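As structure tokens, here come the structures.
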Structure I
Amino acid sequence: MKTELLEVSPTQKEITIEIEPEEVREVYNNVSKKYAKAAQVDGFRKGYAPLDVIRLRYNEEIKSEVLQELFSPKVGEAIQEYNLNPLSEPHLHIENSENLKVNGSQPISLRVHVEVMPEIPAPEYKNLEVTRRVRPLSDDELSRIIDERRQESATLIPIEDRKSQDGDTVIVDLEGTFADDETSEPIKADNLEIKLGDANIEKSFTENLVGVEEDEEKEFTVAYAPDFTSPMLAGKTVNYKAKIKSVGKV
């Protein structure tokens, strides 16, 4: 097999393939024999009709199968030879297809059109100068960050000798139902940690969960402001049931 690569454009490649007559003849003979074994021709026992008769009767079928058996592996080999990565199925164009003979009396030539990704040159990044901007932290910001990290890694120490108070953390199983919309899905949260008095916690939770202890159950109602941060709760009234699982201090 002879091949030649033509660069049509950065994204289009064309491979010219020429298949030698010997290769064509071998495939042609194999396909003809396969048809001869299975063909039922009048005047001959099945599988005993002469090859010339078979080739004449099944000319187009044999030609189509020969080309299919030749092209599929040859196109794959040519694409691999030139290290191409096609983006889509290659398009084939057979030279002189109208007068093409597949009996091995002549070579078969075809052109394969392949679409590929363009080569993108790597940018020159070595020896580039980069300016790193560092924003200075104030003492208050640094203290806040340290405190947040400390809180994240802190261990909750259970409190057993008193009830909860401001600054404690209570762990609860919480269930809430909307007072003004009974069809809405209930709110459920297990093992929810609530730090009493925290600025990010709704005040009603602190007010109702101060003075509780482990295993206690508490019911209370929270009326959320219209501008509450959660759209699902904004302007809504929710009846909560809280099962206190633990009271602790970080």
Structure II
Amino acid sequence: MSNPPNWDLISGIVFDAVGTLIKPVPSVADVYTDAARRQGVELHRDEVKARFQVHFGSDEVRGDRGIHSTDEATEVHRWRRIVHKVLPEVPDPGRVFDDLWDHFRHPGSWRCFPDVAPALRLVHEAGITVCIGSNFDARLREVVLGHPDLGWALDALVISSEVGYRKPHPKFFEAVCRRLGLAPEQVLCVGDDAENDVRGAMRAGLSAVLLARGGDGPQDLPHIPNLTDLMESRLAEA
């Protein structure tokens, strides 16, 4: 790992969820393409994927308390906008939204990455307190409940729509620290988003590591290619 955290200070880890611990299976592009097909609209998967990446990445969440503030209703409206922009051709946008919203609440629509179980076992054996911190909405509780590797986290979830702010807002990371019962300098954030999970956490006083699955991470940020490397770096420092 480049620029590893100071493990002497770390007593807790917050893991991001989507892209870090879990991934959608089938992919988002496949699910959206199938949803359009059920309404008689044929779209190319690659086109749907490109649309989703653009609109998911550009849709700013701005609730009553300013940018990055949120709640469950705000998240529902946000996803309605995204679905409408990705699939504007469907004749019944309300039904396609309901179908997609329900699909991604089911545990069977998600898989844990293969490195999750061994990495979490090492973390727990080391006596490090753990929670999951995510910009998902309350559906994440159903997803976690349905995955044995994540069942321990049902009472250790920090979800943006419940705390009122999305990553990278500092108030989200304040909620993480309260949940762990630790000071910011004692907490390490691990996730796959350089801004939300790493730079945002660092600005809030936490340590952070970027999970760069399948590629090289930016040289200016600590990064690992998989989760098992996280605890290997701790053992190497010991």
Structure III
Amino acid sequence: MFAPDVMAEIRADAVARWPEEACGVLAGGRYRPCRNIADDPRRGFRIAQAEISAARQAGPIEAIAHSHPDGWACPSALDMARQKQWDVPFIITVAHESGAEPPLVFGRQVPKAPLTGRGFVHGVRDCKALIDDWFRAHRGVELLDLPRDWEWWRTGGDLYREHFAAAGFRDIAEGELRPGDCVLFAIRSAVPNHAAVFLDGERIVHHPAGRAPVDPAMLSRIDPYTRWRGHAVRWARYHA
């Protein structure tokens, strides 16, 4: 999506500023490193408005980049909320003292992978993202964003039950299921923490969570509903 030399500059900047988070903006086809003015640059980033304004002299902001020192190549809830606010792609680079991993680019502007066969990346290619992408592809609907941290259900979160009504869903009985409805599952959790789209032929398309925030081997797939039915706790239909 962005030129290889630009991505190389982002990776180099991330390594140069390790163990602090690097940050910068893309404008005018160039990467412009910015000073991280966060209170704790090892745990977050903030860019001064003056640097944003200066970058805009070259053209519209094309992307925001920052690094996750010794972390994971996936967004936090704050990253997701900021990306929505900026409405440009976000680029995350995992930096180590010895080098940097290939950057992750995410946001609604980024081309989406096929619904099945894509590796797990929390917040980008997970069960909620698959539902978003299915409804965008098959219904032309943009569902409500739900910024979320990894394993949010272990820290008191209840995202699906709290937000599905606002996202345009209403409860239905299991016996009413038809293609395009959603099924919520509670998997080793007191609250629903997994979701799928119900398909014809008693099948579901979903993306089970990996054992880590990034798990390329955990692929999205189509499964028989009966294989997961024992974990189902709620059924919902989009009506907005």
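Suppose distance in nm of label points 7 Å out along Cα→Cβ at positions 175 and 191 works out to 1.1; of I, II, III, which structure was it derived from?
Numbers: I: 1.9; II: 1.1; III: 3.1.
So the calculation was done on II.
Kindly point out which one of I, II, III the value 107, 63, 36 was derived from, the read-out being Cα extents along the principal axes in Å.
I
Going by distance in nm of label points 7 Å out along Cα→Cβ at positions 15 and 87, which of structures I, II, III comes out largest?
Top value of distance in nm of label points 7 Å out along Cα→Cβ at positions 15 and 87, among I, II, III, belongs to structure III.
Tell me which of I, II, III gives 45 when you compute percent of Cα pairs over 17 Å apart, for residues 135-206 alone.
For percent of Cα pairs over 17 Å apart, for residues 135-206 alone, the value 45 is produced by structure II.
So log10 I(q)/I(0) by the Debye sum over Cα atoms at q = 0.18 Å⁻¹, for residues 159-198 alone, computed for just one structure, reads -0.52; which one of I, II, III is that?
Going through each structure in turn, the value belongs to III.
Assign the value -6000, calculated as helix-only ellipticity at 222 nm (-39500 (n - 2.57) for each DSSP H run of 4 or more, over all residues; to 500), to the correct structure from I, II, III.
Derived from III, not from the others.
When mean count of other Cβ atoms within 10 Å over residues 183-190 is compared over structures I, II, III, which one is greatest?
Once mean count of other Cβ atoms within 10 Å over residues 183-190 is tallied for I, II, III, the winner is II.
Readers should treat all values here as calculations from the given coordinates under stated rules, not as data from a laboratory. What you are looking at is a predicted structure, and each value in this text was computed from that prediction instead of being measured. Cβ atoms are built from the backbone, for glycine too; each structure is taken alone.
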